[in-house]
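Just so it is clear, none of the values below were taken in a lab; they were calculated from the coordinates. Since this is a predicted model, take the numbers as computed values, not measurements. Cβ atoms are built from the backbone, for glycine too; each structure is taken alone.
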Structure 1
Amino acid sequence: MGKVIGDWKRFQEKQHGIVWQEGYFDHRIRNDDELQLKADYIRKNPVAKGLCARPEDWPWVWPRA
């Protein structure tokens with residue numbers, strides 16, 4: 001799996017000029033609880049950056065499952 005992901009990332013770099021974040025790591029989501037934790041974390045990013053007061057205030061938020 002690691003080789004496939006690495007190859008895909010290298011392809012994206014060459015095709016689209018994507019620069020991957022230093023220190024970034026991939027995380028395999030193994031169940032619905034982990035998916036919910038990651039989704040909640042992502043929803044809170046605009047709040048953490050001071051872009052809105054609540055996750056639901058962010059105009060591009062997707063509905064909770």
Structure 2
Amino acid sequence: MVNYQTAEMQRYNERSTVERVNGRLKDEFGGRRVRVRGHAKVTCHLMFGILALTADQLLKFVT
């Protein structure tokens with residue numbers, strides 16, 4: 001039997017990865033309640049969360 005993935009299976013795998021990242025950003029890194037106003041401030045707030053999430057993943061990868 002040929003071992004391959006259909007396009008739907010690939011999209012499902014990618015989508016679930018993105019949803020896990022979004023969930024961690026909301027639950028663990030302050031993405032659920034943003035207490036600032038303005039596009040630039042909100043973007044900065046969320047980018048700090050992404051930076052913290054990336055550092056956390058890198059530490060998990062190293063150890």
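From 1, 2, which structure was Kirkwood radius over Cα pairs in Å = 13.8 calculated on?
Numbers: 1: 14.3; 2: 13.8.
This value belongs to structure 2.
So distance in nm of label points 7 Å out along Cα→Cβ at positions 2 and 18, computed for just one structure, reads 2.8; which one of 1, 2 is that?
Values: 1: 2.0; 2: 2.8.
Label of the source structure: 2.
A value of 4.2 was computed for distance in nm of label points 7 Å out along Cα→Cβ at positions 10 and 50; which of 1, 2 is the source structure? Don't skip to the answer; put the middle values down first.
Details: 1: 4.2; 2: 2.4.
Comparing all candidates, it corresponds to 1.
The value -25500 for helix-only ellipticity at 222 nm (-39500 (n - 2.57) for each DSSP H run of 4 or more, over all residues; to 500) was derived from one model only; which of 1, 2 is it?
2
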